[in-house]
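Next up: some structures, all given as structure tokens.
Rule-based calculations on the coordinates, nothing more; no lab input. Everything numeric here is computed off the predicted structure, so don't read it as measured data. Cβ atoms are built from the backbone, for glycine too; each structure is taken alone.
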Structure 1
Amino acid sequence: MTYRPTIGLEVHAELATETKMFCRCKNDPEASEPNTNVCPVCLAHPGTLPAANRDAIHRVLRVGAALGSKLADYSEFDRKSYFYPDIPKGYQITQYEYPFVAGGELAGVAITRVHLEEDTARSSHEGAGNTSEVDFNRAGVPLMELVTEPVIHDAKTAGNFARELQQLLRTLGASHANLEKGEMRIEANISVSKDDTFGTKVEVKNLNSFRSVERAIEFEIARQSKLLDEGGKVLQETWGWDEVKQETFRQRSKEGSADYRYFPEPDLPKILRSDIPEWSDEALKASLPELPASVRARYLALGMKDDDAIFVAYDTTRREFFDGVIAELGDDTSTHTLAINYFISDLSGLAANVTTDTERSTATYGGVTSESFAALIRMVKENKLSSRGAKDVLALMFEKGGDPEAIAQAEGLMQVSDPAALEAAVRGVIEANPGVVEEYKAGKEAGLQFLVGQSMKATKGAGNPALLKELLLKELA
């Protein structure tokens, strides 16, 4: 039987604030030494009092503004009770009835809410013996949780939404959102049913890549469908994702809200957004940069392919570099097309071949700046450089930096467009390839392209290929 899948996502993102959510400890969960960024507040010593991080609240409100959400004027924090070693207080400070953000939409997916809470400590169970270790550097780090409506019906849509959210968070500077570091963590609630009604949902955790999100959803849809076909019953449980086996596995029964015994946090004051001028709707909207969807639309209008637009828009460094190039080139659309081609195919290829951390940290594009890259593109447009010459100059710019015209002059790569300077090379190629000449005259058109290539080689890539072809046709007539 065919079943209709329904998927909702819960996404946690660690906010890139300087300090933790409810104390002044440094926000650095990846610190090399465990339990160094800690204090009596985040270790839950008796008698300590939390104080909310205004910067974290501001970042979540900006996310809500970017999503087109309704931003609450009144909000409060709550206690969520559960007893794990990584929760030193025996409860987590989170939000329940009054989140900062409600509604909104991203990538065609409706948002239920976005709220703010504190992260847990990090437990490890490695090594010999039956011991576990807890690092409290992450305890109390500001954590944004976004919950979608259950409106997703396939794995690809879920994966695309998660990618779009990551880029939005990075664009806003809200979070670094690296999945491999746990800065962004995705959970999927998946159910299947025979009709438009909801089935029993299973929550899948441990999804540490977009690919894992998609594969786990696909696997769980197939697992639940098979279970129902065999007369079984899906239980509301929490499952994990095994990256090695590429399958889900049962972890525990799923708690309900009553199990957490939510109640308002008595040690934190209620929050009125209207009391803070920089949290007003107008101020938040004015603070937003150009959002990823707008960037992609702008690149598509320049003539980029959809995949290329995503490739550039989804990376801050690429986007800033390319926007700088376009600003240098101005309104000449023909140079925009050239810039796209050389940036995607050639410069990005050079950057991808950088292997050492030192090289990566020095500059993503080596010695190439937006200004020098734009100058190179203008030289190609003005026929001062051939395509081959431009690639060679770009490689030298990437390695050493410098002005493209000065490099081309020094390396003898300036394109030659003087017929008198090219005639000798053309005649020499014709004399050296009598067989190809005869084949061309007998009707084999490929021979002409071969001769053009040989002429380019004879001029060390500096000959204007269109002019070389013209001179060859004249000599072969």
Structure 2
Amino acid sequence: MPRLVRRDNHASLTGMKHFVTALVALALPLQPLLAAQPLLPAEETAIDAAVTKALKETGVPSAEIAVVRGGAIVLSRAWGKPSETLTQPDPALPYQIASNSKQFLAALLLLLEDDGKIDLDDHVSKWLPELPEGNKITVRQLLSHTSGLQDFWPQDYSFPAMEQPTQPMDIVRHWGMKPLDYSPGSRWQYSNTGFVVAGLIAEKAGEAPLWDQLEARIFKPLGIHPFDIDETNGPQFPQGYHRNALGPVRAARPPAKGWLWAAGELSMTAAELAKWDIARMNRTLLTKQDWEEMERPVRLTDGTWTTYGLGVSKHLTGGRWVVDHGGESVGFLSQNSVWIDDKTAIVVLTNGDFAGVQEELTSQIAEIVLPKAVQADIGEKPRLDDVRSTLAGITSGKFNAGLFTDNGRYYFNAQTVGDYRASLAPLGLLKSVEATRPPRLRGGFVNRVFRLHYAKKTLTLITYAEPGATGRWEQFMITPA
């Protein structure tokens, strides 16, 4: 479960003074950023409608969202009820971002490597000799979830031990001393325990408490003011909520202090996380090489690749590369997604640990704010009815040559028509036709791909046609799905 951490040697007595300072600091730079590339009114309306609908339908109490476009924050807004004592939405409230914190620890260790204080390929035993199998595990494997260390929190709820405070070494002694789940580097398996170990190593290598290092090297240069998660379980901050099946939405009981240390340390606003995303896009704060190393998926010992780098995932979605991560703590879910090539990022923070609103809203907002793909709209229709009628003619043996180009007629010779009829007619009635993607151009023709659903079989139809609503078929080729 993606979770968070306590702040080492960081005085919590700053209280509301720290909180107000954070809000003022945030407010100053946001105005010019918002003015840089404002969303269109229709885009803002669409986002508002999507969020409002999601909260209403799922019962998730609130959401806080930031959108970066063109490398600037163009939206920072909140919806719903943050807590029983904070009933009005406020985009300046810090939400628990849980495992979205992991990328900050990875960044710190990369900075320490640049300083010559550590090598990510060091064995853990160099730094924590008490770890029984630390001589088999590297720091890099801790950060890429390939260490083999058993995860101390795979559950989506807090278990009995979490009612009592803990320390990082308590977690290591209980979970890190167990036999490895697999040989390091041979599998990918999420492990919060690995990040607790990595946090302890960062403290030794940097010779300072983890929080102090993050504050000096990342937070202050970015101009952000996160909180330790354990400081934000109080009436001045958003409250987490839980739901049992389809029962009532109830306030969740947070775990005791220390359980989220280094596996997900932070509470911050969506706009603050968006500032970090902008640094990623612009390759600032860290070197270009460090950012690339963090985002590069690791390779397993069998030669296969994961989609996970160091504290973040990288994968293709909708034809675009996205660097992202999710976060979950008791009562909170978050999603942070960055499309570096498009200078776009979406941060969704929620205070409900159910329903998956953070992922659904990320997808919906991406449809609204990302640049439209050139091939996404070429002004062509799917032509589902034409597919049905053309297929019916071929299946019945009544091939209509006038619907096809010269090349298409050449392909559908007597043998081809006979094979189509003989193999398709026994399938019976065509139940449905669906386009698998929008039409796109190729070779002067419009390419469309369909799924043909019969009672007991599904087939693929790949077509090329002349442009226009009645363009002749250049290709009408059916293959097994």
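Here volume of the Cα convex hull per residue in Å³ was calculated and came to 182; which of the structures 1, 2 was it taken from?
2
As an exercise: relative contact order in percent (Cα under 8 Å, 6 or more apart), calculated from one structure in 1, 2, equals 13. Which structure is it? It would help to have the intermediate numbers written out before the result.
Working: 1: 13; 2: 19.
Computed on structure 1.
Could you figure out which one of 1, 2 the value -12500 for helix-only ellipticity at 222 nm (-39500 (n - 2.57) for each DSSP H run of 4 or more, over all residues; to 500) was computed from?
It was calculated from structure 1.
Who wins on mean count of other Cβ atoms within 10 Å over residues 145-152 among 1, 2, i.e. which is largest?
If we compare mean count of other Cβ atoms within 10 Å over residues 145-152 over 1, 2, the biggest value is for 2.
Taking distance in nm of label points 7 Å out along Cα→Cβ at positions 153 and 273 as the quantity of interest, name the structure among 1, 2 where it is greatest.
Between 1, 2, the highest calculated value is found for 1.
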